[in-house]
Structure formats: structure tokens, C-alpha cells
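Colleague: Before anything else, here is the set of structures, which you'll find just below.
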Structure P
Amino acid sequence: MTALVARFRHCYPGFGLDVDVRLPARGVTALFGPSGSGKTTLLRLIAGLEKAADGYLTVGGAVWQDANHFVATHVRPLGYVFQDARLFPHLDVQRNLEYGLRRVPPASRRVSLDGVIDLLGIGPLMHRKPDRLSGGERQRVAIARALAVSPSLLLMDEPLAALDQARKQEVLPYLERLHDALEIPVVYVSHSIDEVARLADHLLVLDAGRVSAQGTPAELMARDDLHLARGDEIGSLIEATVAGHDDAYQLTDVVFPGGRVSLPRQAAAVGERVRIRIMARDVSLTLAAQTGTSIINILPARVARIAEAGPSQSLVALDLGGTAILARVTRKSVDALGLNPGLAVHAQIKGVAIL
């Protein structure tokens, strides 16, 4: 089932958005791209905060906009989370949440507010006013208020952008819990590849108001032509399964098509699906499997493509036998090893470097 079908042509002086997308009925769809690519504009058009002269939008089969019909924002069954929490400063947390809850008749309430409060860990905050909350706490309350309206669609516009790194790491696990627990489709705007890697099920890449690519994060992050990340952030995302734990050395083994790697101990059960991220900077290449090395993950691979990554570096796309990863090496290494598409190599990955 398709949750959202959106076709918009919308122009400003010096910028035009032209998209035709179909997004999944469940999970998190991330809108990703550089500043000015049209991410927030598309989100505002979906919300009805802006109206495209040429627009068509359906959500779950309901028409929110077409040539003859436009549903106002306050009538659309959606929740919206902004970069800043936008809580009512004169109301405590409980009354902020009740404000959202009052918008929905009891018979139409499909989301348990008590369940959301528990998932987001804000129960102890209910009688505090916003000025007594940390930035991360305020944003968790804002998310709860957006969910209190039992939305058919949740829109999130860079909800962690205003937080420092410590507060982001505080909020991200709660977003992961919501992702696992709720069936509401989410459209999530972000310029952070780390957030996309952790949260997104589907990825829509925007560039200059157009869709340049869409697919799963694992598919798109392994593409060396998209450059979703720069410098040290370039890497691959792999969907893996926990195969076992080594309690003596506090390691976890995970498997995926074409490989098995060890990484620092994870709090995940055997058989559980996990995502791992391997940075291109942490992958080295050798023509033969090495011995007498501290690197514990050495995987047979085949060179798929080689692309320039600056004046002295190259980005090597590797096929591990069904799984794609990237290695960033010097151009000198490319020549010294005689790397070419089709060549059999071994990828070496430090266990402590796997995220």
C-alpha cells in the first residue's frame, strides 16, 4: 500500500521544486539533500503550509490536494515537528499534550498517549514548564504532542538540528523506539547522514528541487556516484543479523550476504536484525588474505568501480558477494595494487571501527 502520492510543481524566484513521488505506507522516509535542495519546501507542501499552483497529494487514499480540492492544514490529520519545539511556554508538559489531544474526538483517537509518553520517557516531566526542560526533553515533548492528535502522517523537519551532539544522542534512541512501535508513516527531513542511517527505511535524495535518487538507505549509501556524505562521513550501511556473542572478548558477530564480521558487544539477541555502518576510511585493501595482523575482519571481495575522491584519493566500490561497501584509499595504492573493476581483493575492517 502506498501511503503518500505527491506531485508538485512550485516556483520561487531563483528556485523551482518539481517532484513526483510515491512513499511507503509504513516506516520512516527521509528527505535528504544539501541546504536549498527543497526538503523543507516539500514537507510544507505536504502539510498544506504552502500551496502549489500545480499540485496533487493523496495520503492513504484520501485526496488532500488536486486541481479542484485543497484541504487546509488544520483539517489534515497530520502531526508536525519543527526544528524548535514550539511548546506553549505558559503550559506545563501535561497541558501541552492535552492541547493536542483535544483536537481529536475520543472515537478517532488511534494513538495511546500513555503509550507515547512511556516510549518517549517523558512521564517524570509532566508537571514541568518548557523553561525547566533541556533541549532534548523539549523536543521529546514536541514529538509526543504531534502524536497526540493520532495523525495519519507524521512530518518531522530536522527535529534534532537545534540540539548539540550530546542531546542528539539522547533523543535518537527514543526515535528508534517510536520507529519500532508505531505504524504511522513518517516523513523525516534531515541533512545528517547519521540520522538517516539509524532511522530511515526509505530514502529520497533531493538536489536543486528534483529527486535525484530514491531507495533504501543501504542501496543509496553504497553508491559512490551520489556522494551522500563527504570526507570522513562516507561509508556503507548494511542490514545484518546477529549470529552470536563472544563474552570472553565482549564482541558480537553479525552476518549478511557475503560476509560475517565481529564488532564491539551489542545489546541485541541472536537472530535480531541490526544495522551496521562501515566507514570507507576504515576499509583497507590487500590482494591476499593477511595473517599476523590485529585486524579481525578480513573479507573476500571484488572491485566493482573506482572513482576519484580528491586529488590524492580514490573511492573503491566493492562487492562482497551480495553486499556493497566502499573503501577510501590513496591513488598511489590503487596503482600499486593494480586495482581495476573485476579484480579479486580482500577488504580489511577493524572491528572497533564498525558502528
Structure Q
Amino acid sequence: MRSTLTPEAGRLPAPQTILVIALRYFGDVLLATPLIRSLRHAYPDAQIDALLFAGTEGMLEGNPDVRGMTTIPERPSGAEQRALVRRLWRRYDVAVIAETGDRPHLYGWIAAGRRAGLLPPETGKRWWKRPLLARSVTAIAHEPRFEAYGRLVGAMGLDYHSAVVAPTAGVSAQQLCDWLNFDPLRERYAVLHLAPRFRYKRWNADGWRDLISWLRQRGLQIVVTGGKAQEEREYVEQVLGGSANDVVNLSGRLRFAQTADLLRGAALYVGPDTATTHLAAACGTPTLALYGPTDPGIWGPLPLAGLEMPYARSSPLQLRGNVWVLQESSLPCVPCQQEGCERQRESYSACLDLMGAGRIIEAAQRLLSQTGA
């Protein structure tokens, strides 16, 4: 008999409608897909929706476990808040709150009569949330979020399915040819993500240029992905410089689901701590992830086959399935879990500025050799 979400006394019937509340950034939404997949397996007949920040819904495009998505701006106006309340009010049988913040818990209370969710580790921030939840687990400091989801699913009496579900746009081989101006079935290519959303996660420009030159010598076509933001595109142009004509620059042109379809055929992906790196890992692409201030023990990319052994907090090179994480662990502050050396999103990060191209090239060579590329 399938387990159901139960309060302290009495058992609830299997829900017909479920809302998963995942109000964080792109990569965090992707990491919530095992939670959604677990609900789908437990309740195959239920309609599962997601509440997300506007703009992050691309991470669930083509996801067979999700019926629909509701979005709210990260900083909504009063009118937008009221409209969301009207739309959500007691619309669902169960709300599953994938975050510890105040707003997700308030939205969960509004949306459903029964709720399960994550509680913050601080006593002062969780005292009023616990009574609102039929089932809850407390997030642990420095715990990978996917492990917290596993504990939450277990508290609900369900089996946890830990595989990440990457989006897809169903891009055909012919569409890829049109984008790339070469046949991806005949020519090997590497995908590079040069510009993360925030400056403090950015690798140095000289390193990228050296890596691009080496990959060309290996006979790989170079494809660059990136966001639409002006500062991200300017950095890509700065890195590429006069060699831009030899690179397929798709920055700002693809949705996340289209990027996932591109990644599935790549011989190699290299990128910093950003959503596209998590996407490459989930697609099974041989992935080099360049980590600086961020602790991979908490936010490391999940390989296609799952993470059998957690990432260490700091190590020069960590191998997990199709993912290799590199850090400049010679600095005692790595990872600081801060927004760069200046503690703000547009800061530099010495650990990424000092990371030499030689280490990345050596890792890329080993990874390409292992995969037979």
C-alpha cells in the first residue's frame, strides 16, 4: 500500500493536487526535481504544479512530472502578491515547501490545507512554521539540499528518487545543425559557459583563452552558452576578442531546455558554479565545474547517475560520475561561502583569478581520454 502524507494523528487520503514551492534560483529549481519525481512516483494520478520565481520556469520545461507552473517576481509588488493569493487560495490538497524562508511557508499555508516542508536551522526562524506543517524536517547547516529533500520525502513516508530530471525542448539534429553551422553527429564539440550570472563566480579571461586554444588544437568545435544580460554578453565578447569568428556564440539565444538538448551531444562541458553547470551534470555530459567561493559539499553538481559519495568542502580535484569539480584549494579561505573577496555580487574572487589554465587543460585531457572523445 502506498504511503501518504500524514499528520500527527490520522492518515490523509492520497492527494489529487500537489503544489511544490521552490522559490530560489535556476540551479536550485533543477536540484528540486528529485523531490518532484519522488512525489510523482508516490502519487502517479496526482496533478503536480510548481510555484517558482519568474524566469526560472525553464528548468522544468519538458519535465513529465509537472503539470503546470505559477510564477511570482523575486520582489513582487503588493498587487502581484494579492493576485497570487487569490490564485492559490486553498487550490491544492497538499503543498510541499522546498525552501526554509518565510514567503514559501506563507504561500504554502495559503495554497493547501495540508503541508510538508523544510524548516530553517535557526530556532527563532522556525518556531511559527513547525505548527503549520503536517510533516517537516529541519535543514542542517552545510547539508546538500538534495539530502534534505531525501529526509523530507522519508518523513512523508515515501521513497526518494534521487536522479535529477533535466529539461528538454525536443531539439532535433537538424535544428542543432542550423544553430551550430556544423553537423554535431560528425564533429565533436565542447560547450563553454564563460559568464555566470554573478561576477564573483567568474573564472579569469586568460584562462578561458588558453583553454579555447587548446581545445581547438584537439580538433573540437567551440560552442559558447550564456545568459541575455548585457554584462554577461560583454564578458563573452571580451574573452573571445578577435577569435570570435572561430567560435559558435549562442549566448542569450537559447532557453534552458534548448541548452540541455545541446549539452547532451557535447564531448565536454566547462563552466563555473552556475545553473548551466548543474544542467550539464544532469544531462550526463562530461563536466568540468570550476568552483570558487561556493562550497561544493552543499551546492556541488549532481551527476546523471546520482551522487554516491558527497563532495568534500575543499579539494583540488573531485571526481563524481560524469562530473569533475576543481577548486583553488591552496588558499585557506576556500570555500568562504561569501560573495567574493569584496562580499558583494560584482566582486572579484581571488580563488578563481588564481586558478591556472594548466590545471583545467590537464583535467580536460584526462576527461576526454576517459570518454573516448
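Quick note: the coordinates plus some simple rules give every number you see, no bench work behind them. None of these values were measured; they are calculated from a predicted model. Cβ atoms are built from the backbone, for glycine too; each structure is taken alone.
Colleague: Quick check: 6.4 is what I get for distance in nm of label points 7 Å out along Cα→Cβ at positions 123 and 187, calculated from one of P, Q. Which structure matches?
Modeller: Derived from Q, not from the others.
Colleague: Moving on to the next point. P, Q: which one has Kirkwood radius over Cα pairs in Å, for residues 19-146 alone, as calculated, at 16.6?
Modeller: Answer by label: P.
Colleague: Starting from the value 0.70: which structure in P, Q was FRET efficiency 1/(1 + (r/R0)^6) of positions 27 and 251 (r between Cβ atoms, R0 = 35 Å, to 0.05) calculated from?
Modeller: Label of the originating structure: P.
Colleague: Right, next: Between P, Q, which one scores greatest on distance in nm of label points 7 Å out along Cα→Cβ at positions 195 and 315?
Modeller: That would be structure Q.
Colleague: Here's a follow-up. Out of P, Q, which structure matches -6000 when helix-only ellipticity at 222 nm (-39500 (n - 2.57) for each DSSP H run of 4 or more, over all residues; to 500) is calculated?
Modeller: P
Colleague: Among the shown structures P, Q, from which was the value 1.02 of Rg/Rh (Cα atoms, Kirkwood Rh) calculated?
Modeller: P
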